[in-house]
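Heads up, there are several structures right after this.
What follows draws every value from the coordinates through simple rules; no lab data is involved. Keep in mind it's a predicted model, so treat the numbers as computed, not measured. Cβ atoms are built from the backbone, for glycine too; each structure is taken alone.
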Structure I
Amino acid sequence: MATNELSKLASAVERHTAFDGEHDTAVPALWLYRYSAPTDLLAVVYEPSLCVVAQGAKEALLANETYRYDPAHSLLVSVHLPVSSRVVEASLDCPCLIVRVSLDPAVVGEILAESTATPPPELPARGLAVSQVESPLLDAVSRLVILLDSPKDIMQLSPLVLREITYRLLTSPQGSRLRQIASPGAPAQRISRAIRWLKDHFAEPIRIDALAKHVRMSPSAFHLHFKSVTALSPIQYQKRLRLQEARRLMLGEGIDAAKAAFRVGYESPSQFSREYRRMFGAPPRHDVTALKLESQPTS
């Protein structure tokens, strides 16, 4: 990993992040992040993407697993996953600077169709992985961010660089994770379909047998492969999606806990409150009040 390449990437990110937080860009698949201090754990849903830390360090927690990534490592996410994440190294003098590149399944499929891919292993790999950043991939990510300095070139050149990034990932040691998701009939590809269904219908009652049938798997194989990819059972996965959406509704739309519970599919407010406290460490009202206080600017 070239130090000068990382320095070039960090400088490019700093140029386009004037303040802390998330920054969308003129490249629809590219997001930049800046943090001047470590953060508390935040429950989020990661989408298929590549995250590269140019400076600082961050952690993602999936079930009981912790994934740390810093300038020596990148995070690859191959399916939508409910995780908790936090910045662990950041300061005013040396802010944490992160690049996230969304991965297009259609581009993954196109590249696979043009190449000879190795068969995916029988047991699907986890949908989250940390690996060392290789120089060709780091160079491509840097060129994508630097394109923001030339707005007139973005429309023509960004699709080419995004395709190169996808190619670099597919030919990297972690490429099998993406190949599995895009390989028709592979267990991981079927689990990816199930995950998309759950994400779109998380408020509906879940019937494991019906969902397994929907993706053409036996219930036992479905359970095994789902947990292999997500580290969660289908029920646990749905529960996390529900609770995270309820938290967003209470924070963003100002609705109370009972209404949020019904909106995300709970029939019992008391059960919702118990599971919410188990996940976020405080009852809904106390948690949301604390989050609102934390977000208020200090004088």
Structure II
Amino acid sequence: MELRQLRYFVRVVELGSMGRAAQEMGVVTSALSQQISRLEGELATRLLQRDARGARATDAGMAFYQQAQLALRHADDAVRAAQQARLSGHVSVGLAPSTSAVLALPFMQAMRARYPDVRLRMVESLSGHLAGMLTARQLDLAVLFDAGESGGHASVPLLEERLFVLGLRGLTGLPTAARVRLAELRHLPLLLPSHRHGLRATVDAAFRRSRGQPNLVLEVDGLAVLMDAVCAGLAATIQPGAATARLAGSDIVRAEITDRGARRINRLAALPEDELSPAALAARVVLRDVARALVQGGQWPGVTLHEA
């Protein structure tokens, strides 16, 4: 028995006509009649008496009509209750500085729009620190860069970022082409995070595969200070495209590094499924939706989505 069969039957009884009920409900008369016949077959009793004047309920049909009305009211009440109920609770989400430059604000806006009663806590920190917070149950969700950082928690690839060389226009040695190889950057003065940063390990490994090493002149473990130094022309840097998100209007030149190893996988990590609250489960869906929209809308440069 289906709700639509109940709705068809109730409307036929109320209007006294198969044809009028079908027209009002936007179906062909034969389809409506077939559904009511199936309902009668399932109940093993005749509910309607059909004749030239229309359709009227039998005694069994009238008894069924009263209960069907009640069932439909309950079903409609259930739908309204679900639609009007607001998800509440709290959720903590961690993002690395480069990721948050692109993802944080749109994610917060989407959460506010979809779940206004959920209290959201955002943490911006290095990927390794976020992994430790996740292990300590201080976060529900985090975007991490190393599969090994998730500490055994549920972790799925979210997207892959290509790396870029970034520098102030006119900096000596800065490539002018839109795409370069690491071998062309061996003499370019670079400013990079220290070895405790996951991006540094990725960059060093990519240079080793190119049989070279970076011309490191300065180490900075903070994206804002690092990009300030790059904007001041102290040196160039290697970062994902997201690092330029807050540099609109600046005179920074960006060239994509084409070496295969110059890639970084972003993974969406979470507490075990049975530990995630409804708010955290909802936030995980929103995070993926927002990331997908940003990439597809061209607002997250140098990124390829990993589709689940």
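Comparing relative contact order in percent (Cα under 8 Å, 6 or more apart) across I, II, which is largest?
Values: I: 16; II: 21.
Evaluating relative contact order in percent (Cα under 8 Å, 6 or more apart) on every structure, the highest lands on II.
Taking distance in nm of label points 7 Å out along Cα→Cβ at positions 197 and 213 for each of I, II, which is largest?
On the way: I: 1.0; II: 1.9.
Top value of distance in nm of label points 7 Å out along Cα→Cβ at positions 197 and 213 goes to structure II.
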16.6 is what came out when Kirkwood radius over Cα pairs in Å, for residues 109-236 alone was calculated for one structure; which of I, II is it?
I
Structures I, II, by mean count of other Cβ atoms within 10 Å over residues 157-164: label with the highest value:
II
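Give the label, chosen from I, II, of the structure having the highest value of Kirkwood radius over Cα pairs in Å.
Working: I: 20.5; II: 23.7.
That would be structure II.
Match the computed value 4.5 of distance in nm of label points 7 Å out along Cα→Cβ at positions 133 and 261 to one of the structures I, II, and report its label. Please report the intermediate quantities before stating the final value.
Values: I: 4.5; II: 3.1.
Of the structures listed, the value fits I.
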